[in-house]
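Once you scroll down, you'll see the structures, which are given as structure tokens.
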Structure P
Amino acid sequence: MEDVGTGAVMDTATKAAHLLKEHRESIDRLDAILVYTLAERFKHTQSVGRLKAEHDLPPSDPAREARQIERLERLAIDADLDPDFAKKFLTFIIGEVIRHHEKLQK
């Protein structure tokens, strides 16, 4: 005979495990989307870097970068994402882009 209390706990634990599995699957899909989105973004920034190198333009555009950071912070607020995190994330990406642009100019 099954203890009603134990059965309820097992049922709750099973439901929690199922929900955890679903959340993790969603996270995995979103991680893949992020990676492919970043790859697509970097393809475009590489094209920009080549254009800048061909036309002897500076690898960095501080005014545009500031506008982009402000834009992303606003989007983050709208999306209920920590704008400080969004700023750090975009600042990191911009730094990588500039590094690539500098390499293209050498």
Structure Q
Amino acid sequence: MALVLGLLIFLATMMPAPMGAPADAMKTPPGIKPEWYFLAVYQILKYVPKSVGIFLTFIIFPPVLLFFPLFYNKITVWRYGRLALHTIVALGVFFAVFLSMLAYLGFE
């Protein structure tokens, strides 16, 4: 058994199996998609430079969502404040669904 194991170790070190092309961390392999709730963000990162996309989606957007309830009453006091907020939210939902569908269908 020791002889077979020694022979196997010798062959593995002298003739290693080919590993294929080296991995590229900046390119997603074909066929891999994120979960459904990240599809819009995944698609945004395809259309804008990575620094801008990361800045908008992870630095600007979460604080806006976090502090939105604090300013809701102040905005809805205006005559068209509620209509403006509902329009902005509806456009955001439409945009997110549109980007998610583009990512799901595989558009680059």
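One of P, Q was used to compute FRET efficiency 1/(1 + (r/R0)^6) of positions 27 and 91 (r between Cβ atoms, R0 = 30 Å, to 0.05), and the result was 0.80. Which label is that?
P
To which of P, Q does the computed value -20000 (helix-only ellipticity at 222 nm (-39500 (n - 2.57) for each DSSP H run of 4 or more, over all residues; to 500)) belong?
This value belongs to structure Q.
Going by distance in nm of label points 7 Å out along Cα→Cβ at positions 19 and 51, which of structures P, Q comes out largest?
With respect to distance in nm of label points 7 Å out along Cα→Cβ at positions 19 and 51, the highest-scoring structure among P, Q is P.
If you work out Kirkwood radius over Cα pairs in Å for P, Q, which one comes out largest?
Q
One of P, Q was used to calculate relative contact order in percent (Cα under 8 Å, 6 or more apart), giving 40; which?
Q
With mean count of other Cβ atoms within 10 Å over residues 67-74 computed per structure, which member of P, Q shows the largest figure?
Going through P, Q one by one, mean count of other Cβ atoms within 10 Å over residues 67-74 peaks for structure P.
I have 11.0 for mean count of other Cβ atoms within 10 Å over residues 35-42, calculated from one of the structures P, Q. Which structure is it?
It must be structure P, since only it matches.
Laboratory data are not the source of any read-out in this text; all were calculated from the coordinates shown. It should be emphasised that the depicted structure is a prediction, and the values quoted were computed from it without experimental measurement. Cβ atoms are built from the backbone, for glycine too; each structure is taken alone.
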